[in-house]
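Once you scroll down, you'll see the structures, which are given as structure tokens.
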Structure 1
Amino acid sequence: MSKNQYNEKESKELLKNRIEAASKRRKAELVIKNGKIIDVFNQSLIEADVAIQDGVIVGIGEYEGEQVIDANGKYISPSFIDSHVHIESSMVTPKEFAKVVLPHGVTTIIADPHEIANVAGTEGIQYMLDSTENLPLNVYVMVPSCVPSTPFEHAGATLKAEDLTPFYDHPRVLGLGEVMDFPSVYHAEEGMLNKLYDAKARGVKIDGHAAGLDQDAINVYTTAGIKTDHEAISIHEAKDRLQRGMYLIIRQGSVAKDLPQLIDVVTDKNARRCLFGTDDKHIDDLLYEGSIDHNVKLAIQHGVDPINAIQMASFSAAECYGLHNKGAIAPGYDADFLILADLNQVEIEEVYAGGKLVAQNGKYLNKERYEVHPSNSLLSSIKTGDITLEQLQIKWKDSNAAHVIEIIPNSLVTKHLVEDVEVINEYFQPSIERDQLKLAVIERHHETGHIGLGIVKGLGIQKGALATTIAHDSHNIITASTNDKDMLFAIEAIKEMGGGLVIVENEKVIASLALPIAGLLSNEPVEKIYHELMELKKGLDYVEASKEFNPFLTLSFLALPVIPDLKLTDMGLFDVKQFKHISVQA
């Protein structure tokens, strides 16, 4: 169905019903009484009834209803919108994702399926659209702009403008996803120009990804029609974006925890231009820390007025993405709302989507089943040839100096170090004492045989190896190890599982989580996935990985060649500032 197609008879009938309920000629289906309405337009509270008809708010005032709910002096808040999220990072299917985020007050998300698109192209995008149909969670989609993210790696697909154009007719597709290939924008390269022009010509939104970009670069982005960014990591960067007319998405995910550094940029004057996103968040963090509700709580803890914080999590996001019926408690807006017992603590008692109670006291209530079965190609995405120990060795000569990737805890940004390393018989040797481990990225989509090798500092594991097929954004196999034998064993274990996460020590699997759908998603219920994640955490303790950050999540971003300073792709060590591959040896 296109955005302009609808059932005229049904729409007119619904409109008539709503007008009659609004004008009190008939009782509304649902009325909430004795609540304090959060007015995001005026930053105030209203004490009045809320009337709802056919899933839409039709009045604020005094109303009678077929069903009446007594709010008992609690707060009626617009529900939350996640402005930028990759469902795939949760490692669960969309129906399981909905079960987790709805109890946290999130009824709408803006999803960018570029993870699965990098593995499976248009088939991956279509799977995510099909899998999010008819969920109680409103899922809008931004089609991926950069598959692959750069020409310096091998993804499972290459998406051109003509591949993306048909998706714009889908009623839940809002625009073009995060544009992360800045050099292609800067040089107005034909392929990128076609994508930007198509989006602008259709009047759809364009998301940005302005990691490390200065004022001049932001000028280029905004000129190109890119109006959001979620990659600011400092007040200075945040101001640059806001001053140039961008919406600032303040991110708080599992790896990138930027909110504490950015939140002081928010004022009463600019809060309408600031919104919240999680970007990439593991399912265990979503379950127990929360989603956008966690961002709201943190913002309040850092001094933001609670109504301002709620407005950023609702109306600001809706306004940014043109969701004209979302984000507020007002007539004509969708009845997506929360009952809050405490405003400052954001204590959610009930969650309503389209006027229906979908979660209560942290429990998901919807019992309907939503089954979309992935294709065989999505279930067989690991394609690599045989790999030998020799292919995992880094040949060395002359000086012992090396370019080393240093992890910054809880950040996607890395440091570029030059350090002496241990070399034996002209080959690099991982060193636990120096905290220098071997890192490898193995191409897994087309059996090219490409293997990129590097050195990472800060992961902290004392024995064994870690490996995963979650390796942003091309999602090749990435592995870090204290020795080559465990590294090779971990790679083989990943291939046998059809993708996922694994911890290996002494050529034995210590813990694992299979992700057979494109090497990114499990087809199991969230409860089972959570149990296996807890086993992985025990495995990480066994190999003595750092507890300052999530080692698997951090590992997964070491392959992303659009975030400074140094990364590793299947084609080798990549200097993001120079935007070119460099030798491991300095």
Structure 2
Amino acid sequence: IKKEEFGEKNIFIYTPERYLSFLDNNSLNFDFTFVDEIYKIDNDFIINNETPEENERDTAYRLALEYACRNSRDLLLAGPYIQFQKPETRVNSFNNFTSINRFNKLEYNDIEIVSKNITHIKRNKFEIGNTVHRLKAGTSTMQDKVAQSIINLDENTLIYCGRKYDVERFAGFLLRNPEYNSLLLKKDNNELYSIFLEHVEKNFGSDWILFKALEKRIGIHHSGIPKYIQNEMINLFNKGELLCLFSTTTITEGVNTTAKNLIITSVKKGIKSLKQFDAKNIAGRAGRFNVHYSGNVIDLTEEFEAVIESQQDEIEHKNYDNSRNKTDVDLEVTLDEFLTDDDKNFKTEINKAKVKSGLPDFIFQSYRTIGPLEKISIYNRIKVMSEAEFHKIDQLKQVLNLSNGTEIHWEGFQTVVDICHNFVSNSDLKHIMETRVGKKHFSLIVIQLSDFLQKGFLGIVDYYVKEQNKNKDMAIRITAKLIYTIFKYHLVKYLGVFDLLYRFHYSKVYKRNFDDVTGIKILLQRLEYNALTDIGRKLSDYGVPFELVKYYDGSVTTKNFDLYESYVDRRIQKLLE
């Protein structure tokens, strides 16, 4: 965003990562800053994590919060069910943070606007209010209990599952249930439902579990589903078009539903056990303010209620704790009073390395989730690039610019991968960088990125189905993780740092002005938004079908939209004004 585009009064809405990117090129003081989901400064509280690897978003949250505290006149931080430690009990890092930054704490944990009734299935029956619901004799497995509970409940129902795979497995079991199928005789598809169903089948295939589920009025919601489909799932569920919705913890973050009932099938979030905080947050999905007076939670695990009643964990802030190990990223924003002697010595060595590197401050202040030592290491590798490597990257730049970012020069991008892969910390990104395939032994990421730029999301799905023999469900889950997490988050960071360091080195070697040196910025925009224009990026962030982004970004010149895409096109016209 350009300063000349600012009005007298401005509202900026960013994720923490986007806020940090905004700070790279802007120096502004804000009158007021609101930060939601403040618990994400503590990695243990980040709930959408199905792998043992630490979720790196806490770093971005902590950095963004620290800079917000420095450049905002007033701030409001919010988050559900946060436990505050009493200062007189013991020193707590979050207390340190709130005290030093002069926050007042307002605790509303004991206030529930919509009451929750937690019930268990005992002897094949459960009771809600004065109504006893009886399950069919012989119901014993978890999937049987889920199906029977849904059949017995009158209003729309959410089903919490611990993993994406379980979401699809339970949904698949239900759609084959004869008793459930008899309920569908009472439902007629409205126009939106029908055209959405046709759209999903045409683009993703009738063999995708989500399409099969939709045919039977079952919704599926998790991070392995394209954003616009997730949005439509919530829309259809809230309108009563879906009889039930299976979901992971994605349903707890930025999503509002009108669910009266919630069925609990797991006390896990991926491989992690639910905290009391998680359980309360999930239970909060039952019953919606202004819609219901109370919500019903049916606990099939016989453990969920115990988790809710367990000791609440306290939120911690790593940068305000002397006892926590700190990376070079942390040391950039941590006050001296929370540094050990080893930390201070490490910080001194980092500052010496920064001066010795000759790199300007703006490079260290860009892409702040990558530390100064990593940047210096990447720069030292770039400084010893051969003429052949320079030439291949020139070819990469030429192909990117000629194709408007829809193609890459394979050898050129392989050169970038070869330079960066040793410095990558994320194991998933590192794996596809180091895995070689084909006769010419290109890295797997070269092939995947080329397919994505040319063919989009569905091109990657086809790769996994046809080349890797994955079934459609797994192919779509893998593709979503590859594009929305690995490409758009992890890869963009390293390519962004490479772009800055390469352009700086090029400007020194060839005596050019830094701003006049062409890099690979167009590739970064394609990865982060799959669009180059302001309208295209806006629609990509909002979440619309792929064809709409392509049209409004100028990749295609005619509206070859299906009926559902045309419906969304009409709905978003106000965004385009």
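Coordinate-derived values only; no laboratory data. What you see is a predicted model; the values in this text were computed from it and never measured. Cβ atoms are built from the backbone, for glycine too; each structure is taken alone.
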#### Entry: Test item: Cα Rg over 2.2 N^0.38 Å, for residues 78-149 alone calculated as 1.05, pick one of 1, 2
1
### Summary
Note: helix-only ellipticity at 222 nm (-39500 (n - 2.57) for each DSSP H run of 4 or more, over all residues; to 500) at -7500, derived from one of structures 1, 2, originates from structure 1
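Assuming 0.75 is FRET efficiency 1/(1 + (r/R0)^6) of positions 286 and 566 (r between Cβ atoms, R0 = 35 Å, to 0.05) as calculated from a single structure, say which of 1, 2 it is. Could you put the intermediate results ahead of the total?
Numbers: 1: 0.75; 2: 0.45.
Answer by label: 1.
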